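Given below, in the form of structure tokens, are the structures.
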Structure I
């Protein structure tokens with residue numbers, strides 16, 4: 001993880017995302033970038049300095065925003081991080097993804113509107129929500145049915161777990177159309193773990209629930225989870241279901257931080 005992007009609108013949850021981004025950047029010795037988008041009444045980039053004065057309120061807001069971005073930059077640099085800030089005009093989630101691609105970010109941490117970012121980002125995304133973030137993450141739950149090959153995604157979870165000295169909970173959720181016995185449910189998890197013999201701090205769980213979201217909610221109420229990790233953009237089975245709705249819904253409604261990983 002060399003280059004982290006943190007889109008921000010300076011809200012309470014975005015401040016949490018900023019703090020988390022800085023802490024993760026310190027762990028990985030990464031460069032961190034902060035990005036903010038501001039809406040303007042005209043195409044601001046094409047205005048000259050004289051015409052900008054025709055929009056005093058917009059000028060004022062831009063000044064406030066630039067000062068806030070400078071404060072983020074100083075905070076990061078005071079913690080010995082390389083940092084850049086970017087101000088975009090009249091952009092949305094699509095522009096965040098384009099910006100991330102152009103600057104080769106390999107991780108995104110956000111708390112703003114995230115549907116398209118979660119669905120289309122090619123790099124891991126952590127969505128920070130209402131609950132206070134516990135970092136370093138001591139308990140990470142990785143959710144899958146483990147029938148698909150999730151090896152590469154699991155490597156991303158292991159990377160963070162190793163940096164944080166985390167316990168990894170591998171959670172399989174069987175829905176009402178796929179109820180299974182415990183032994184059969186554990187077998188694919190065990191096969192995955194066999195690929196990573198160095199992992200010692202982990203546990204496995206099988207939940208039978210009528211929906212994946214319910215299973216995740218039930219598990220996180222029973223366990224001291226700090227981060228939910230899930231997969232997006234699968235093409236078959238459980239992963240396809242995730243790509244269509246589940247990861248988006250959990251990222252939108254969970255109060256815990258949610259990490260989505262593209263496969």
Structure II
């Protein structure tokens with residue numbers, strides 16, 4: 001399996017497929033490369049995915065390194081490892097925050113950015129949901145039960161078949177003799193809670209740093225993390241942004257919904273024109 005070493009020696013997993021424009025897919029906070037399984041077949045690009053430190057198949061590290069600046073540095077290290085001067089970023093949730101930081105600190109490495117249900121303001125309602133589950137294994141005994149629980153409890157999603165929920169829980173939990181275990185270091189919870197204890201930074205300058213880059217925003221119409229008001233302000237500041245609000249989806253859209261694919265297709269056309 002392909003791995004590379006971060007600057008501090010942490011071994012990080014990555015994978016790639018396809019040909020064309022390099023697109024680095026960065027996943028959500030507790031998630032991994034499987035975040036993009038649903039959309040990957042629809043993207044005519046060189047799709048590069050990585051597991052952040054402490055997640056998926058990457059090594060666990062000192063939890064104090066589970067930060068957005070460190071993960072941004074790891075993303076650049078992967079581009080260096082692959083010999084890529086530039087790449088576009090498809091950032092889901094946490095991945096979008098990393099993309100915005102890179103726009104402010106290493107814009108010359110970026111070709112364009114997609115933000116999947118994330119912006120410079122994080123709704124406290126959604127953040128509370130995350131802190132309620134992060135670092136805690138699900139109570140269900142098996143993947144089938146966990147998929148059914150997700151269908152019941154994720155009320156912001158409608159019309160999702162059981163097979164999709166099963167694929168989701170299989171991607172993010174391992175079945176063990178003691179029940180389900182999340183595929184990430186449970187100390188990620190400590191990193192997040194310590195981060196939230198600090199004063200919230202103003203992220204709008206990071207968003208504004210995306211100026212001039214082909215940009216798309218895909219938002220779950222029922223999102224509890226990215227408010228409609230924040231998305232509207234993002235559009236006001238970047239009238240050229242490609243925006244899609246995905247019906248019957250919360251945080252986060254799967255990205256293979258028709259409207260999401262339309263937005264991604266238009267964004268890829270913009271990349272080719274730049």
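If we compute distance in nm of label points 7 Å out along Cα→Cβ at positions 102 and 198 for structures I, II, which one ends up with the highest value?
Structure I gives the largest value of distance in nm of label points 7 Å out along Cα→Cβ at positions 102 and 198 among I, II.
Which one of I, II has mean count of other Cβ atoms within 10 Å over residues 94-101, as calculated from the coordinates, equal to 25.0?
Answer for the origin of the read-out: II.
Upon calculation of mean projected area of the Cα convex hull in nm² from the atomic coordinates, which of the structures I, II produces 14.6?
Source structure for this number: I.
When you work out distance in nm of label points 7 Å out along Cα→Cβ at positions 38 and 158 for each of the structures I, II, which one comes out largest?
By distance in nm of label points 7 Å out along Cα→Cβ at positions 38 and 158, the leading structure of I, II is I.
Every number in this text was worked out from the coordinates using simple rules, so none of it is lab data. Predicted, not measured: the structure shown is a model, and the values here were computed from it. Cβ atoms are built from the backbone, for glycine too; each structure is taken alone.
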